[in-house]
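Student: Heads up, there are several structures right after this.
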Structure I
Amino acid sequence: MTIGSEDDLEKLKAAGRLVARTLKAMGEALEPGITTRELDRLGRKMLEDAGARSAPELTYAFPGATCISIGPDVAHGVPDDRKVEAGDLINIDVSAELDGFFADTGASFAVPPTAPKVERLCRDGRRAMWAGIRAVRPGGPLNAIGKSIEAFADRNGYSLVRNLASHGVGRSLHEEPTEIATWWEPSDRRTITEGLVFTIEPFLSLGADWVEEAGDGWTLRPPGGQPTVQYEHTLVATRRGPVVVTLAE
């Protein structure tokens, strides 16, 4: 969507703050022995107590309020009775509709004790996302986002998953512009318009450049099981710079 008024922006920010708070609380609750279903219940309660609805449930009839993936799974994991273990790498994706507006955020969490290479991967996953965010300028090329992220990945010895992309969001969970590459895509001639609302969510990996469905119709993982992280924000392109709406207070 494109922001049409200050009221639109404030409602989008409210949705963004809610999903950010929910993600933060779920991350803080991670510990060995908790199940992904229990984590999901925590997320659901926070969303529903605020009058919001789970976006994946609403849009796709996803079997959970949030997506929780335990490595080597990297995205769209279905909450169940599997217990979190020490050393796990876990991705949590929280998206919701509040008062007609959708916001989407996600992060990866390493449960201690953590291998140094995984700690570095998590740190650099955040850095890769922010490299893309800093490239956002109204009137500029949309593919500048992926160019910046790929440059960061190349400099630091990582690969990027290339069949998962960022997307427009706002009035629905996934909308135009679709398939915003988080890698350099020179054939993409689209430009960033003022007020455009979209996500930036690179999947940074220790070797994977592709994910496949795991067999349940939802969960995605690299065929080789390489450690992979995802960090995601929803933002608005403005003349004063990108406004990130999914920051926890």
Structure II
Amino acid sequence: MSRTIRWPRLIIVTLIAAVGIAGFTSLGIWQVKRLHWKLDLIERVDSRIHAEPVPAPGPADWPTITAEDNEYTRVTLTGRFRNDEEVLIYTPSDYGPADYVLTPLERDDGTIVMVNRGIVPLERAQSGDISRIEGKTTVTGLVRMSEDKGWLFSRDNNPDEQLWYRRDIGSITEAKGFERAAPYFVDAERTDSDGWPRGGQTVVSFRNSHLSYALTWFALGVLVLSGYALILRQELRSR
């Protein structure tokens, strides 16, 4: 015996299905857009790191520097290292516990740019067994932005004790009393394959899971649509 369609139940199910399908589809479309943005970012960064070096941004450019527009740009800068002001920043590495060696480079105009000269195994760094460059020199490397967060489980910087665990350029230059310091730092390229510090430690890696996320959201949308179609079919067959 047939029965009438339960309209209140069907309306509620329809509304829930519509919201679910629309929501999951929107999330899928958003992830597709993020995928295209990420691929464009990877392409732009790849072109920057292989380009001919340009002069490092000066004071006039500092207010407009952003990660999107400037990070990983290959630059060159000339000056004198202030080796007595170098900073050791702890980091895990392929060589075991190690330190980055960040040294202020003072340019002819008196401005300071922090240069990450490379990595040194911890024991060597703590004993002071680090090669240093005296006199005027030219550095080529990649622009990097100040790090608000360090590696996983890293401790907070302690400027009072001169203990550093992330490359927070603002805190470092403030602790050193540098009044005209760039808001970025430069990862120096490797020039000596055997010496320490060992440059060229920049890791250019971007997590790109947007396609799998998009497929997941679209699949959930299809699942909701299939469930709604099944319920609708059962209602119509019961008439």
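Student: Please state which of the structures I, II yields 18.0 when mean count of other Cβ atoms within 10 Å over residues 132-139 is computed from it.
Tutor: I
Student: A value of 181 was derived for volume of the Cα convex hull per residue in Å³; which structure in I, II was it taken from?
Tutor: II
Student: While we're here: Using distance in nm of label points 7 Å out along Cα→Cβ at positions 188 and 220, single out the structure from I, II with the greatest value.
Tutor: II
Student: Here semi-axes √(5λ) of the Cα gyration tensor in Å, for residues 116-195 alone was calculated and came to 23, 14, 12; which of the structures I, II was it taken from?
Tutor: Comparing all candidates, it corresponds to I.
Student: Going by relative contact order in percent (Cα under 8 Å, 6 or more apart), which of structures I, II comes out largest?
Tutor: Biggest value here belongs to II.
Student: On to the next question. One of I, II was used to compute helix-only ellipticity at 222 nm (-39500 (n - 2.57) for each DSSP H run of 4 or more, over all residues; to 500), and the result was -10000. Which label is that? List each step's numbers first, then the result.
Tutor: Working: I: -10000; II: -12500.
Answer for the origin of the read-out: I.
Student: Have a look at I, II and say which one yields 2.7 for distance in nm of label points 7 Å out along Cα→Cβ at positions 52 and 140, as calculated.
Tutor: I
Student: Additional query: Out of I, II, which one gives 4.0 for distance in nm of label points 7 Å out along Cα→Cβ at positions 100 and 156 as computed from the coordinates?
Tutor: I
Student: From I, II, which structure was FRET efficiency 1/(1 + (r/R0)^6) of positions 84 and 212 (r between Cβ atoms, R0 = 25 Å, to 0.05) = 0.00 calculated on?
Tutor: It was calculated from structure II.
Student: Given a value of 23.9 for mean count of other Cβ atoms within 10 Å over residues 12-19, calculated from one of I, II, which structure does it belong to?
Tutor: I
Quick note: the coordinates plus some simple rules give every number you see, no bench work behind them. Computed from a predicted structure; not experimentally measured. Cβ atoms are built from the backbone, for glycine too; each structure is taken alone.
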